[in-house]
Structure 1
Amino acid sequence: MKLLNVDLLETALDKLERAMTEAGKNIIETEPVAAHNSLGRILAEDIYSAENIPGFSRSTMDGYAVVSADTAGAGENMPVFLEVKGEVEMGKAAPGSICSGQCMYVPTGGMIPEGADAVAMVEYCQPFGENQVAVYSPLSYGRNMVLAGDDVAEGEKLLSLGRRIRPADVGLLCAAGKDIIETYKPWRVYIISTGDEIVMPWETPGPGQVRDVNTYGLIAEAERIGLEVAGWDIVRDDEEALRECAARAMKEADFVCISGGSSQGKKDATEAIIDGLASSGAFTHGLAVKPGKPTILGFDGPSETVLAGLPGHPVAALLLFREIVGAIWQRFTGMETAEKKITVPAVMSANVAASPGRRTYQLVELDYGNTCETGLPGAVPVLGKSGLIKTLSRADGYIIIDVNDEGVRKGQQVSVHIL
């Protein structure tokens with residue numbers, strides 16, 4: 001049985017990376033996108049600021065721009081009296097400068113006039129006559145103001161190659177005046193789910209039928225990773241129909257993922273199909289992981305398409321999509337080193353045995369209401385078979401028990417990979 005000759009996950013990824021790299025220059029491409037519309041995209045360049053942010057010193061409070069040394073010793077019983085030299089208007093340059101003994105009213109966000117180095121809050125000031133103000137609080141240099149370049153200095157690196165753009169990054173790019181940025185062009189993924197028993201989510205299953213879980217779960221996972229979905233199909237357990245669908249999908253996508261039909265049942269044809277469609281045949285005929293052992297990988301050089309046969313069980317399919325498609329996308333875009341997976345330290349609440357010879361993915365919930373003496377949350381195993389999607393929905397993440405480990409013990413500290 002071929003599936004008994006399994007690969008370690010890292011070995012399978014190395015094989016896949018090597019096949020894709022040797023195929024040619026078009027495996028990973030870049031494209032320019034508008035910075036304001038770049039959320040979720042991965043940077044294909046380092047971004048530097050061409051200017052100071054902010055470009056001028058500005059007030060963080062409504063108040064009076066002053067020379068801080070003038071306010072030394074000021075207090076409720078002994079205020080400092082300063083001459084008011086005018087008022088700064090929002091969106092305009094300060095009308096002149098000030099010197100010792102003078103001040104200028106400035107609103108929040110307004111430009112600090114030349115000569116001033118602090119802002120006295122209006123709450124600690126009291127106007128006297130038409131052009132004087134009493135300041136009742138001492139101020140240090142830079143108080144209640146942001147200096148030019150305090151946020152970002154000219155020439156400073158803003159974001160690094162391999163960064164996945166977050167909402168705050170969009171704001172930073174806009175603040176720096178970056179209109180167009182170079183990003184990696186998302187791979188296109190085609191999802192094929194197989195099975196005579198599958199019906200649509202909005203249909204009522206008949207005897208022996210189940211609603212389609214994998215198609216929509218994998219579509220959502222692809223979009224979460226930052227990839228594009230080229231299309232999807234549901235194919236009955238017919239080898240020729242599945243082959244035709246996969247061949248058609250190869251013309252439209254960079255990744256063709258076939259969910260189901262990868263084990264050793266008499267109707268499971270995915271291995272033969274990938275072996276025939278991939279130019280070098282299937283190079284992985286199973287993975288040393290649990291869940292997800294019946295996973296098949298191949299690569300077609302002429303079309304530069306990855307063919308992946310994923311398990312039919314929803315939990316295994318979603319986890320392996322993340323660990324294969326997501327991981328290889330990270331490798332090619334630099335995310336593997338620039339952006340690590342989010343992990344949370346926790347303490348196991350129960351013993352969990354490993355599966356001999358296989359890397360084990362154990363789903364867990366984080367219990368923040370039952371922290372141990374370390375202050376870390378508990379990692380509560382979510383028990384259930386890989387065909388039960390509720391287990392994945394309940395889980396906050398998963399721990400990884402390596403191939404050579406026997407398991408984890410209750411009370412042992414672990415790293416939870418957040419889903």
Structure 2
Amino acid sequence: MKVHEYQARQLLRDAGIPVPPGAMVESPAAAAKEARSIFAAGASRVVVKAQVHAGGRGKAGFVKLVSDEKSATDSATFMLSNRMRSPQTPPEGLEVKRLLVAEAVDIAKEYYLAILVDRARRTNTLIASAEGGVEIEKTAEERPDAILTMPTDPLLGLQPWQARQVAFKLGFAGKAVGQAVDLMLRLDRLFRASDASLAEINPLVLTPPTKDFPDGRVMAVDAKFSFDDNAMFRQKAIASLFDPAEENPLELKAREFGLSYIALDGSIGCLVNGAGLAMATMDIIKLHGAEPANFLDVGGSASEQAVTEAFRIILADPKVKGVLVNIFGGIMQCDVIARAIVSAAKTVGFKVPLTVRLEGTNVAAARRILEEAQRDLPTMQPATDLADAARRICAAIAR
């Protein structure tokens with residue numbers, strides 16, 4: 001589960017990590033009011049940021065630095081009335097419904113800091129770089145030596161000596177070292193306490209020296225969090241931050257029925273039981289020259305209703321030009337799938353080619369059900385094996 005930047009900032013603030021003041025707004029008038037408040041507190045500049053679950057906001061024109069209330073209003077009006085398009089959004093872009101209006105801080109140096117679940121090491125790992133900012137991915141690809149990694153103890157978490165070591169390697173000096181260490185330790189505690197899978201601060205900044213902070217102040221300017229979905233039953237406060245408007249509506253619908261569904265960019269819808277079999281099905285579709293439109297695993301014990309809803313979800317995707325059903329009946333019974341196909345044909349209707357490959361428990365009964373319902377399924381054709389199924393559906397959508 002992901003959260004917006006304004007929510008991530010609040011999590012950091014609650015954990016005692018310095019964050020510039022700001023608030024989420026949903027209208028140009030509210031943006032103007034918040035900007036007015038920030039300017040009144042002594043700030044010289046305000047940043048207006050679109051709140052969407054996608055990167056590339058700055059280059060897309062959806063992060064604006066402004067120095068007066070009118071500019072804040074104009075920026076908010078633009079962002080709330082246009083869809084944001086970047087390399088990380090769908091071609092049609094994303095609708096912007098919320099903005100973050102916050103104080104813009106002077107920056108002497110930018111850093112990158114993150115904690116993530118390192119599955120290779122089977123522990124959490126701190127990642128840091130003295131070259132923070134929007135191009136951190138490019139830095140990691142071109143100069144991996146600029147990225148520092150520090151595995152943490154699975155039980156004790158990040159230790160103070162580790163944080164100090166990272167702070168010195170990043171180039172912090174004077175009292176800024178202690179600030180950086182404290183921030184890292186607080187971020188690690190927040191990460192573990194919230195069942196996060198990623199906690200990223202980019203950029204982490206050092207401000208120019210001031211009277212109160214002669215060595216500069218270490219602050220989190222932008223933040224990103226992802227959380228383990230399987231832990232949300234015990235993370236009620238985190239779960240309440242979920243924004244369904246940022247999710248694919250078909251994926252949300254699938255979740256209601258216990259289905260594992262991920263929308264993809266291809267044209268062949270897949271209905272499969274078992275994650276491994278689903279991956280193999282997508283691979284063989286690509287092998288035969290087409291692209292899968294989704295990953296959909298109905299699981300080993302899905303009901304007829306859940307399978308019928310799975311068909312509804314697949315057929316609701318306008319990109320789907322054909323459907324491939326690939327069921328190996330172990331716990332899942334093939335006749336349940338067959339009845340669901342017939343039910344879906346009657347309630348939803350199959351106007352696209354449908355190829356069905358069934359093997360395993362009750363497969364003979366399933367084939368009889370499909371044969372008897374052939375009149376209701378004029379676009380259906382059975383397959384003898386998975387390769388045959390892939391050939392048939394790829395040929396059908398190519399006609």
Structure 3
Amino acid sequence: MKNKRIYLSPPHLGEHERQFVAEAFESNYIAPLGPQVDAFEKEFSEYTGIKHCLAVSSGTAAMHLALAVLGIKPEDTVMASTLTFMGSVSPVTFMGADLVFIDSDKNSWNMDPNLLLQALEKMSKAGMLPKAVIPTDLYGQCADYEKIYQICNAYDIPVVVDSAEAMGALYSGNSPDDPLYPHPVHAGKGAKAAIFSFNGNKIITTSGGGMLASDDKDFIDVARHLSQQAKDPLPYYEHSRIGFNYRMSNILAGIGRGQLKALDARVRQKRKICRHYQEAFKNVSGIELMPEADYGISNRWLTVITIDEQQFGASNTMVLLALEQENIESRHVWKPMHLQPVFLPTGAPPGCDFHYGSEVIGGRVSETLFEKGLCLPSGTAMSEQDVNRIADIIKQTPK
């Protein structure tokens with residue numbers, strides 16, 4: 001009999017979710033909006049410390065709204081992390097803007113602040129500064145906010161942080177005496193706006209959904225208006241601009257409220273799972289875990305390893321196939337955006353019907369991480385025995 005499947009990061013639900021969903025049914029608020037949505041936004045704000053929050057249908061919708069509020073338009077330029085998920089940057093194409101991708105640094109795998117600075121200095125001299133910068137908090141680890149914010153503030157460029165994978169992660173800064181970070185702040189704090197995802201595989205889920213958060217009330221007020229079809233405040237339907245149907249349903253918000261109550265425990269468990277993997281691979285040549293930057297605390301949404309084929313004797317793809325043979329899901333690290341057919345800087349490849357093009361600053365670090373990286377099962381219901389079994393299969397992968 002085949003072993004029960006171990007998924008990469010499945011949902012982990014409890015009793016609080018049932019309670020809040022039952023309340024939603026009892027109130028007869030089934031469609032978008034309602035008391036659960038209002039409560040989820042409030043509780044999310046209290047947890048993250050980000051003052052104003054808007055619950056929407058997905059993280060991608062949250063990013064689209066953020067760019068719309070910023071007024072991004074065709075032929076504008078937006079800079080973004082290249083090592084990220086497509087939903088982080090596809091909304092830039094919705095706006096008709098151009099993308100410049102920034103490579104990762106080796107210490108965090110997130111946007112390299114030094115490359116960002118070099119690019120902005122060059123673009124400033126040419127009078128072609130971007131209209132926004134989108135760093136991704138990769139696999140639950142914050143980008144280096146302190147450096148990125150300082151660099152972008154010098155050029156008056158808004159930062160929209162993609163914190164889709166980073167609920168529960170913290171950033172403490174590089175300088176203990178820096179007044180900006182007297183104590184750790186939650187992922188996304190301090191940016192013009194931050195986006196979060198509650199997709200089914202995230203550390204907390206609403207099955208599908210997202211949040212747009214900002215300390216700027218006016219920003220969220222405009223986003224809220226746009227998210228509800230941009231209906232003008234009149235007793236009939238009148239529209240002075242085009243909006244979207246992006247609000248979260250009252251039922252999904254109830255699930256989110258229950259999940260939020262368990263978030264601290266989920267982060268502890270994710271980090272514990274990562275430590276188990278770390279222990280299992282500590283004497284294995286050619287396998288290394290994604291590093292944790294010294295400026296923060298990752299939620300370790302996924303435990304990610306790199307595999308040096310020459311040292312270990314097998315590639316990341318060989319390991320992935322060996323795990324799949326045992327009914328265990330794993331996944332390659334995100335393929336960098338500058339390598340995606342729709343964004344290739346060199347032009348459209350055969351069979352690519354739509355091509356947006358892009359520019360990339362650097363690229364080799366993220367390319368190497370894609371070539372060597374593998375995301376391992378990290379579900380919070382996993383046992384230590386599950387982790388040990390997975391590690392043993394990896395170590396025994398045929399060479």
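Quick notes on this structure:
- Ranked by FRET efficiency 1/(1 + (r/R0)^6) of positions 149 and 357 (r between Cβ atoms, R0 = 41 Å, to 0.05), structures 1, 2, 3 are topped by 3, which has the highest value.
- If distance in nm of label points 7 Å out along Cα→Cβ at positions 197 and 213 is computed and equals 1.1, the structure in 1, 2, 3: 1
- Comparison of 1, 2, 3 - label where relative contact order in percent (Cα under 8 Å, 6 or more apart) is highest: 3
- Between structures 1, 2, 3, the calculation of mean count of other Cβ atoms within 10 Å over residues 61-68 yields its largest number for 3.
- Sorting 1, 2, 3 by Rg/Rh (Cα atoms, Kirkwood Rh) from high to low puts 1 first, with the largest value.
Taken together, the values in this text are just the output of simple stated rules run on the coordinates, not laboratory data. These numbers come from a predicted model, not from an experiment. Cβ atoms are built from the backbone, for glycine too; each structure is taken alone.
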